[in-house]
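Structures follow.
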Structure I
Amino acid sequence: MRLMRSTLLLACLVLAPATVVADRNDPPPLMTAQAELRTLPREYRLDGLVEAVNRSTVSAQTQGQIQEILYDVDDFVEKGALLVRIKDTEHRARVSQAVADLKAAAARLRQTQEEHDRIAGLYRQKNVSESAMDKARADLDSAKAEHEAAMARLEAAQEQLAHTEIRAPYSGIVTERHVSIGEIASPGTPIMTGISLEELRVQVDVPQSLISAVRLAAKTPERAWIWLPNEQRLAARRLTVFPFADPASNTFRVRLELPPGACADERLLFPGMYVKTSFMVGEKSELMVPKSAVVQRSEVTGVYVVDADEHIHFRQVRLGRAVADDYVVLAGLSAGERVALDPIAAGVRLKDQMPRRPIAQEGQGHD
């Protein structure tokens, strides 16, 4: 029995060094990145109110009874679509009368032209007096004027007939309907109010202390932005700074114009919504780390720092805003420190570096 225990102990002693050597194999190095200082634009954020560039009310331009209404509130309307039709019986009758008057004037003009040409031939042969020639000229001028007047009356009648169909001046959404079927509309009667989502702008009240920097942003592209509800940032196409301040709040009104159709397809912005805007008011140096290096452990945000001896330490940090694939570090790190880009692998490596408690040997001193 004692011989068997000695043989087993010898085998353990022989195998133990091989196990230690296997544990001490160097693991692959961790991928790291340095926390570095970068010069970033200093932004100032303000709330802005979205408004439509094109907002208008279409009105009747002729008189008549409302016969048909094809759209209502919240309907989307394409440019040129028929909104309302006014009863056109009387207008068509006027067009028919104007066409008849034009035909009569044209016939009289042809007859007068022929008579003028005949008198002119006789006048050249000295067979008619000069007064007869003058009368022929006057009759021809009168016939021409009557023909032109008949053409003008026909154009006016056709225009009034066209006004019985009220069409959308641009693509947009109906926000208010002012008439009902059966009402009598007169020139100037409001018919519908609508807004276009193709061209939007944001109105912001900027504090007096920032207006100089905002005026500079108005002259330089990519210095003012609008933040959409999906966190996408759009550069303002143009800035308009009103040249006077509100005496009650000491703020200047600024308009930021969005690119045409920038978000019309997604329907992300609507007039009356509040959105965030930001203005570049200077530059400042910020400490940055990659997003992949940041780990969340319970309520603690941190990174795994790798020192010059390849030892790993978990460090709590306080983060600022995100910039592309990086975070701004407000506290907890210094420039030049290395952070692990794979927090999971770094956490495993940290556990391996911790000192292990010795295992108590059982049965020592017993045979």
Structure II
Amino acid sequence: MTEANAYAGAGVDIAAGETAVDMMQADVAATYTPGVLAGVGGFGAAFALGAQYRDPVLISGTDGVGTKLLLAIMAGRHESIGQDLVAMVMNDIVAQGAKPLFLLDYLAIAKMVPEQVATIVRGIAQATQATGAALIGGESAELPGMYAPDHYDLAAFGVGVVERDEMLTVDRVAPGDVLIGLASSGIHSNGYSLVRTVLGLEQTADFTALPTMLQETLLTPTTLYAQAVLPLLAERLVVSMAHITGGGIVGNLPRALPTDVSVSLEWGSWPILPIFMELQRLGQLSLADMLATFNLGLGMILVVKPPHVARVLAMLADEGQAAYQVGTVTPAMSAQLNWRGKQPWS
């Protein structure tokens, strides 16, 4: 037995990995921006910032998709999970005022199936390109014995750039500022362990037995906010921003606020998507559970000075991004987050 055959006998197919790389090359190359000096294929990727920045600061982030991957695996649908991955990383970078520059991805899989891997990476590449960034490197690892058959995991590392004096920092937030919420496309990529528990999704048959519309809703990819938000940042219309991910509104909005202010949020100022109403009903989830787990229809919350509110809403509308005035910053109260209006659940 040759060395290569021995490795194949152990469960690692080098040829399949090479085929997968060949199949994804065109999708990856399509993301390259002028800053890419060396991309996929070398021992490291190279990206040039250029000379247009006065005092550049690099903003980095890393994330995965979580157990939403299990639903994609159950459905045999791998074309959009890459957008979830990119959005989880790049939305965080945008939330600090930075323009996405490049992304590197990591795919670990039980068995290398070139067509499946190419589909996953195509989704990552297309979403990366939609943020204006380049997919300049990554790793696909076949790990027999590490993952169950047909299973895989995804992670990514992204980098953006912002001028030091244009970074979004909490010190510019003050009482009277307005909170503008950007609509989410659905659950995004947080809370799926609870979703699977509520809906009883343990096996593939459990997922495929769901109504088709519910299946589609559960697999709807996370919104990419870069295209809508970057023009606002270019005009310096936003003072702070929260990406509503794990922990929901209550876990993420305080990260965009100084400790010496509070906020008042208005129930009914934005539509809570039907999927959240259904999950609450089926799981008999408390208001606290819903707030701490799901985005409830808001994927980003911007902090804007009052004179800029109309301009921000108009620019978001021009980009096709639904947005709502959801609250205001107030002087400090006993609680940092305060709610007005009729609660959706008792």
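For FRET efficiency 1/(1 + (r/R0)^6) of positions 175 and 303 (r between Cβ atoms, R0 = 25 Å, to 0.05), the calculated result is 0.00, so let me know which of I, II that is. Source structure for this number: I. Calculating distance in nm of label points 7 Å out along Cα→Cβ at positions 47 and 295 for structures I, II picks out I as the one with the greatest value.
Of the structures labelled I, II, which one yields 6.9 when mean projected area of the Cα convex hull in nm², for residues 159-214 alone is computed from its coordinates? The value was obtained from structure I. Using Rg and Dmax of the Cα atoms in Å as the calculated read-out, with 43.3, 165 as its value, let me know the right label among I, II. Structure of origin is I.
Taking mean count of other Cβ atoms within 10 Å over residues 127-134 as the quantity of interest, name the structure among I, II where it is greatest.
Max of mean count of other Cβ atoms within 10 Å over residues 127-134: II.
Looking across I, II, the calculation of distance in nm of label points 7 Å out along Cα→Cβ at positions 207 and 231 that yields 2.7 traces back to I. For FRET efficiency 1/(1 + (r/R0)^6) of positions 95 and 135 (r between Cβ atoms, R0 = 41 Å, to 0.05), the calculated result is 1.00, so let me know which of I, II that is. Only structure II yields this read-out. With relative contact order in percent (Cα under 8 Å, 6 or more apart) coming out at 25, pick the structure among I, II it was computed from. Attributed to the structure labelled I.
In this comparison of I, II, the computed figure 3.3 for distance in nm of label points 7 Å out along Cα→Cβ at positions 143 and 223 is attributed to II.
Every number in this text was worked out from the coordinates using simple rules, so none of it is lab data. All values derive from a computational prediction rather than experimental measurement. Cβ atoms are built from the backbone, for glycine too; each structure is taken alone.
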